[in-house]
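What follows is a set of structures to go through.
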Structure P
Amino acid sequence: MISTELAAALRDAGLVWHPRSGDRFQLDEPEFEADVFTVSEMTIEPREYPTGRILAFNGTTEWALDSVALEDALWLPHEHQLRELLRGAFRALRRLPDTHEVEIALAGDGREEVLVFEHPEPADAYALAVLELLRRIA
């Protein structure tokens, strides 16, 4: 699972979350720091209102919560979602003895720039690559 630190860095770099069933998230509240929630059609669902989007907690999922604003939730993208965000730039994921490498290629100035991002967790290696793409877009 992607680290909270990298998820926050992605959000701060401009990554926009459009909640879908199966997405994981944490709440930006100290009392929920260790809890990871999952969007589900039956228990936690995104709802759109004129005032904004919320995540509604239905039934007994979390007795202390009724709903939270989307901006108060921190999306923890899955590895496959991060790979999808890389689109055509993604070249390879390599497993090495102590780490994982994600390789991307960026076109520019008539040449291709190859970048490699390492992390012990593959999802975090993907997140580092997405973070670099977001920084270059900004």
Structure Q
Amino acid sequence: MMFSHDNGNPVLELTPDQSWELLDNTRHGRLVVTVSGDTDIFPVNYISDQRMLYLRTAPGNKLAQLTINATVLFETDGILSDEAWSVVLQGTARVLTLEAEVAAVEALGLTTWVPTLKDFYVEIAPTSVSGRHFELGPQPEREI
């Protein structure tokens, strides 16, 4: 198990440090953006550094929406045979425009999943992070 649970509780609320440990070691997630009451979710690959998230994107809905409303949600998770986890980050997104910022993110090794041009780099500065770890198993019998 990644994390130990107290008192046999199958759900563990993660600390921010534990949540960042998972964010730092995962490369996929979902970005949630909302504009004018309409919400979209996009699968993305990302990299984290110094408790910031970075992703690349191309022109389109995702880029347009996060520039209209910079408040975003990001979620990543993992499922193994006997455990699972989920981390949700709330934050503020901005497109990186300075050459030095882009070069610093490129140096982290952020690459695209598919062979398409994704020339825009986005930074997500967190305002909150939370996570939960789950020990998987069958539902217990109901007490009568």
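For the reader, a short list of remarks on this structure follows.
- Of the structures P, Q, the one that -7000 was derived from, the read-out being helix-only ellipticity at 222 nm (-39500 (n - 2.57) for each DSSP H run of 4 or more, over all residues; to 500): P
- Calculating FRET efficiency 1/(1 + (r/R0)^6) of positions 83 and 123 (r between Cβ atoms, R0 = 35 Å, to 0.05) for structures P, Q picks out P as the one with the greatest value.
- For FRET efficiency 1/(1 + (r/R0)^6) of positions 43 and 99 (r between Cβ atoms, R0 = 25 Å, to 0.05), the highest value in the series P, Q is held by structure Q.
- Relative contact order in percent (Cα under 8 Å, 6 or more apart) from the coordinates reads 30; which among P, Q: Q
Every read-out reported here was derived from the displayed coordinates using simple, explicitly stated rules and does not represent laboratory data. Just so it is clear, the structure is predicted and the values come from calculations on it, not from any experiment. Cβ atoms are built from the backbone, for glycine too; each structure is taken alone.
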